[in-house]
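Below: a set of structures, written as structure tokens.
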Structure 1
């Protein structure tokens, strides 16, 4: 699946101004058919980036993504739209 057939809309972005690396949570709409809640904007050592929602396992206490992009192209497309909305909200 090519990302040019994916329509990504950021439905909500909630900024956090707490001085930590987690900068925002976002909810995204994919093709008006799928809502992904809890996409995160992180400020890391190499700059700002987007990660998918995740949850902690009760067995091993490790964190696992609950949504996974199967191609780099789709991941970059989603990240680009979320970062664009995040930066637009800064202004």
Structure 2
């Protein structure tokens, strides 16, 4: 028997947690959508990280309420971009 390599269908806990917060917190949800809509050729996840870690917002919201930093290298970038693109497809 092999151990599961995913967490609730996501690459790992960090990716799942970041996605969970982005999809269930109004401010984070709207910020994620804006990062997709105004990416202008930039990776929307990279843009979101920058928005959440720089300046005043970064001092206040540099991580999820569960303590996962938005720029945690364990977060799967491809999964986050895919999820963010689905936010604006509605």
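Remarks
- Calculated for structures 1, 2, relative contact order in percent (Cα under 8 Å, 6 or more apart) is largest in 2.
- When mean count of other Cβ atoms within 10 Å over residues 40-47 is computed for each of 1, 2, the one that comes out at 12.0 is 1.
- Test item: percent of Cα pairs over 16 Å apart calculated as 56, pick one of 1, 2: 1
- Label whose coordinates, when helix-only ellipticity at 222 nm (-39500 (n - 2.57) for each DSSP H run of 4 or more, over all residues; to 500) is calculated, return -17500 (choices 1, 2): 2
Each value in this text was obtained by applying a stated rule to the coordinates, not by laboratory testing. Note that the structure is a prediction, hence the values are computed from the model and not measured. Cβ atoms are built from the backbone, for glycine too; each structure is taken alone.
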